[in-house]
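Student: The next part holds the structures, each set out as structure tokens.
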Structure I
Amino acid sequence: MSERTALTELANFVGRSSLLSEDMATRNRALKGITQRMLLRKRSVGELLGVVLALSSRTRRMVQEPVAIDLDVFTPGGARAIRLSLKRDPD
């Protein structure tokens with residue numbers, strides 16, 4: 001029951017971000033507030049290294065060729081049980 005209630009609340013959620021404002025002054029104030037909060041907190045070397053590694057891995061994944069996987073599963077008797085092909089559709 002509670003899962004359904006939570007899903008219903010999520011479905012009825014209406015975002016009220018000040019970034020969606022048509023007024024550029026309001027939008028700029030919201031962006032300034034976000035950046036000021038980010039600048040106030042000191043980051044450790046470990047946190048910065050984590051960000052660099054995450055960005056590096058995302059960049060590496062973006063430039064690599066897409067992967068296609070073919071998987072065949074056989075029964076103990078030798079018959080094919082499952083054939084699964086995961087191929088990326090060409091754009």
Structure II
Amino acid sequence: MPRRLFFVPVLALIAAVAGIGLLLGGRAVLTTETAVIERVAARYLEEAGQGALRSDCAARPATSADLWLVVVCGRYEYFVDAYGRVAHVNVAEVTS
């Protein structure tokens with residue numbers, strides 16, 4: 001077997017890993033805070049139902065290393081990762 005054929009799979013693997021890295025890096029760079037807050041606010045309006053307002057939402061930086069933002073909308077807390085995905089939701093209990 002020629003030596004060149006050994007390097008073809010290695011080069012294909014390197015190209016695939018580079019492509020995945022560029023895809024994920026581009027997604028993280030192109031995600032803006034405003035877009036994430038708007039998307040989470042729209043989700044809040046669907047989940048909270050009648051009486052919910054878009055102006056109920058505000059965001060702050062997350063304190064955890066693996067999270068980016070915490071969007072607080074009324075009783076809901078949405079924890080957003082670096083790719084703009086909601087990683088976790090907390091809903092505060094209503095006390096009488």
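Just so it is clear, none of the values below were taken in a lab; they were calculated from the coordinates. What you are looking at is a predicted structure, and each value in this text was computed from that prediction instead of being measured.
Student: Thinking of I, II, which structure, once Cα extents along the principal axes in Å is computed, gives back 77, 22, 22?
Tutor: Checking each candidate, the match is II.
Student: The value 17 for relative contact order in percent (Cα under 8 Å, 6 or more apart) was derived from one model only; which of I, II is it?
Tutor: Going through each structure in turn, the value belongs to II.
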